[in-house]
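K.L.:
Below you'll find a set of structures to go through.
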Structure I
Amino acid sequence: MDIKKLFNYLSILKFGLAGLGVIGCLFLFFGENMNSTMQDQETFRDGLSLSFTVSFAGFLIFASIGLILLFFVTQIISNPKKTLMSIIGVIVALVVYLIFLMIGTGDSNESLLLAEDVQVEKGTIVSTTAGIYTVLTLIVVALVAAVAAPFMGRLRK
């Protein structure tokens, strides 16, 4: 197969999937909301538009997971050293997240000043806080590594 045709087919697939995603979002935006009657909400929940949107989102998630696994397999075959370093980086991020998750947080619905009708469970607050702390910690580590890298190169010489 010609590489130009492959890129054209992939562009068509990309725009087609994006178009289906936009249509799914429009189904949700213009669907029933909490101000509608219970019967309208149930009809929307059981209807084709919500079913399509949820099914399409599930398809995209599973396809993404499959493509990620395929990417890692092809990268391990073609460039194992860099791929293993990437996998180690993902594992380090997971370990940092789990450490922050085990530490927990002192935040609550009251300390976050959430409205009475927007209450969340403690587990949601803990996991969200752990994710935020993980991202911030790894950004700081990356910035320190970027700043220190030129100096480390000079020290090695």
Structure II
Amino acid sequence: MPLFQDLHHICILVTDLEARQCFFESIGIGPWYDYPKGGTYVTFEVPNEAASKAMRYKCCDLGNVQLQLCDPGTLDSPQRRHLDRHGEGVYHLGFEVEDLLAARETGMARGLDVIAHGLRTDESGFCYFDTKAAAGVVLEVRKTSDFEK
């Protein structure tokens, strides 16, 4: 099963969400919208649930990929620690998959450790793999829910 074929988004960690959005708009990249967090999760395993829920995102759909700006907030999370250590920049690449559970299992079978994952009642959700040291970025597989489209 190919895991990393269909690039969905590039997530950039930022310290000032509004300032970065304004910059991108000033050079013609936009429009931006709030990431539609929501949906009922049957599984939601993240390092810090409060930090995950407090993160703020802005998204911009380009012709072939989505850009995400992420302000991880002040609570402890992998994103906050990455921003503190490395500054602003790309944190993860998100790849769309047809079967999230199968993709997660395939990644684990290939030796990838899971940082966080969530599964909604409609079988959409996310799975972040711990690939920063080997790939230079975190790799995510995701299945888009209808409310995110």
Structure III
Amino acid sequence: MTDNCKYENLKLDLNKDTNVLIDESYQAYSNTLLKNEINFKGKKLLLKTEKDLHTMKELGYEHIVSMKNKLGLRIYEKNRMIYVLLIEKIFNNCCDKQCDSIRIYKDKKDICIWCKKMDYLIVITERKNGYLLQTAYPIIYNHKRKEVEKKANENGIF
């Protein structure tokens, strides 16, 4: 595995105010994921483009930058927002380029793309006309990292 990643500097600044990060991460999502065609294994990456009625942002964006709290409500999470720019780079520059840090594996019906270097997980589901981006998030807990590593070792594909 390589120690350097030319994309690790693309993360947004975690120290910024949450509202500033929401604006910046949404701008990054719009400019990289909504405006560019992204492919995985020869099929188009599909996004949830329906808008959340409260935030008026796409549901695909909401699932990437927020997580459910104990009440089942989605709350914005700064640790998720800072990685938005990496999603496009991982698909377009890492998955098909034999990057040592990328592990791709099946988890039930989902395909998981784990960047070990950035400890970042992208979850997609195969559809007839492409792959639907379900969510993406940094792995911050050791037990989750061990679970992901185990599944990648057992169910690795590609």
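K.L.:
Supply the structure label, taken from I, II, III, corresponding to mean count of other Cβ atoms within 10 Å over residues 61-68 with the calculated value 20.2.
P.N.:
Answer by label: III.
K.L.:
Another question, if that's okay. Between I, II, III, which one scores greatest on relative contact order in percent (Cα under 8 Å, 6 or more apart)? Don't skip to the answer; put the middle values down first.
P.N.:
On the way: I: 15; II: 29; III: 24.
Max of relative contact order in percent (Cα under 8 Å, 6 or more apart): II.
K.L.:
On distance in nm of label points 7 Å out along Cα→Cβ at positions 29 and 45, which of the structures labelled I, II, III is highest? Intermediate values should be presented prior to the final figure.
P.N.:
Numbers: I: 2.5; II: 3.4; III: 1.4.
Structure II gives the largest value of distance in nm of label points 7 Å out along Cα→Cβ at positions 29 and 45 among I, II, III.
K.L.:
Assuming 2.2 is distance in nm of label points 7 Å out along Cα→Cβ at positions 125 and 141 as calculated from a single structure, say which of I, II, III it is. Kindly include the intermediate steps, with their values, before the conclusion.
P.N.:
Details: I: 2.7; II: 1.3; III: 2.2.
This figure was derived from III.
Where a number appears in this text, it was derived from the coordinates with a stated rule and is not lab data. Note that this is a predicted model, so its numbers are computed, not measured. Cβ atoms are built from the backbone, for glycine too; each structure is taken alone.
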